[in-house]
Each structure stands twice: as C-alpha cells, then as structure tokens.
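The structures come next, written out as structure tokens.
What follows is calculated from the coordinates using simple rules that are stated; it is not laboratory data. Only a predicted model underlies this, so the values are computations on that prediction, with no experimental measurement involved. Cβ atoms are built from the backbone, for glycine too; each structure is taken alone.
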Structure I
Amino acid sequence: MKSQTLYDKDFNLWIETTLTQIKERNFESVDWENVLEELESLGKQQKRELENRLIILLEHLLKLTYWEVEKNHNERGWLGTIVEQRKQILKLIKNNPSLKPFLNEVYENCYTDARDLAIVKTGLDQEIFPIQPILTLEELLNESFSIH
C-alpha cells in the first residue's frame, strides 16, 4: 500500500508509518505532500482555536456588561466562561508565543463577531454595544484585571 492511499484509507496508520519512516531516516519513503498539508492544518487549527476562544470570551464580557435583565441569573456562568476562555487563551500563547502577534491582528474582528453574537443572543438594540472593543487586549487577558 502506498503512503498516498494509506493517508486516504487509514490516517492513524499513515501517521505511525510516517513517524517510523522519519525516525529511521527513510526520508525518500515519506509522503511529504501530506506531511506538509497536515503541518499547515495544525497551524491553522491553533489560530482557529485562539479566535474562537477570544470570540466566546468577548461575547460573554459584552453580555455581562450590558445585559442587565439577565445579569442576576447568568452572571456566575458568564464570569466562569470568561475566566476559562482567558486561561485557555493564555495557555495557547504560553505554549505558542509566536501566536501573540496573530492575536493582536484578529482582536478587532473577533470583537466585531462577538458583538454580532451578543446582539443576536440578547435581543438588545445594537446601539447598546460599542462598535470598538471595550477593553484593550492586554486588559482582557490580564488575570488580575477586574471585569466588574
């Protein structure tokens, strides 16, 4: 079975085979095309996770800040989500410091996405939610910065 078809038929076996080939320095047998594709995919996956977590964090921050009617019932849950997403973002950045500039690049777009979600989920008028982020990225990710 060739690596190319192995990749399509049994991904896990392809990984094991590729790892063995690389460990044994059998580079000419390695399915480099798919190795490169998987490495690119891993990088994109980290970035998507970072964006998704940032959007969730910002959405809950907006609900906590502006959705007064639901605050009494949901504040603890929103705060829990904010803390969890913040911790996970900080872990991602700690383990992948090169992603920090990416986070700066996408911050405003993530805020816009979070704002759009908050508008839909709360049913509040869009004018209530500021167009620009209500915190800087540094404030948002600072664990000692008070959200209240």
Structure II
Amino acid sequence: MKNAAAAGVGNPVKGIAGASIDARYAPPLEISGTVESIEHGDKDAETEAVVRVGSVHIIVTQKRKPYHKEIDFTKLGLNPRKTDIVVVKIGYLEPELYNMRADWILALTPGGVDQDLERLPYRRVKRPIYPLDKNIPSPDLTPKLVPSSNTL
C-alpha cells in the first residue's frame, strides 16, 4: 500500500501484498500493476489503494479492513454490481453483499476464519462428535415434555 501511495494514481507500482499478520497458510504475493485510486482517512484501513493488474482490481490497505458494504467499493471507484467476479476475504457473506450478487460461492480456505469444520484442529472435544466423526449412531431425537416448575 505504501508503494501505491508513493507512486500515485495512474502510475505503475510494484510491491508485496498480504500475509503481514499471518503467513502460515499462504505467503505474501508480489503484485505489479497500475494505481487506479487512493483514499485516505478510512477509520479502519486508514489508507486504501486500488491496483489494477491486467483485468483484476486489487484493494490494498494500510491496516486490516473488512469490505462488507457496497460503499466500501464504490468510494474507491469500483462498481461491484457491474463486475463479473468480486472476491472478499471474510468469514461469511454479509447481507448487503449477498443482496447485490448475481451468484456467490463460499471458498473454504484455511486461515483465521476457516469455515471448514472438519479441517480445524479440535483438541478439547469429547469424541465422537458430528460432523467430525461420520460413523456415529443416530442420536435419539424423540421430543420429551419437561414439566414447568412454576417458579422463577
């Protein structure tokens, strides 16, 4: 992001993006492209830049920021409603993003918000437990009436 801010809008930029917090699952990525926009003053990201690499627009930030709202993109000059593919790195699809999609896919990727329950390293669970252990007997799901105690 610092390289993009130093280069300025319309200029070429080269730098490293990603994995500054945790590189266990994927290394930082070297990107080379053109700076499309720069915004300063975001309460979360502080400074944001859009770098175009071929036909891909990448948002790079000074600090971590989730992109949950359409305005997060439009204030940077991006139009997610007219974009073929929008990729966001969040643990679930926010309602506003869901409502503007043509379609969506959740990528079960490793990392801080890994949604692949079977891949997580459980250490303190009593086994067997579903869905981790597939061949367990079906539980008794017969409803049972529990009388009220009539006390608070």
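The value 23 for relative contact order in percent (Cα under 8 Å, 6 or more apart) was derived from one model only; which of I, II is it? Mind dumping the intermediate values first?
Details: I: 23; II: 13.
Source structure for this number: I.
The value 14.5 for mean count of other Cβ atoms within 10 Å over residues 44-51 was derived from one model only; which of I, II is it? Before the final figure, lay out each step's value.
Details: I: 14.5; II: 20.6.
It must be structure I, since only it matches.
Among the shown structures I, II, from which was the value 49, 16, 14 of Cα extents along the principal axes in Å, for residues 12-59 alone calculated? Please report the intermediate quantities before stating the final value.
Working: I: 49, 16, 14; II: 30, 29, 15.
Structure of origin is I.
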key: Parent structure of the calculated result -2000, given that helix-only ellipticity at 222 nm (-39500 (n - 2.57) for each DSSP H run of 4 or more, over all residues; to 500) is the read-out and I, II the choices   = II
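If you work out volume of the Cα convex hull per residue in Å³ for I, II, which one comes out largest?
Values: I: 152; II: 225.
Comparing I, II, the top value of volume of the Cα convex hull per residue in Å³ belongs to II.
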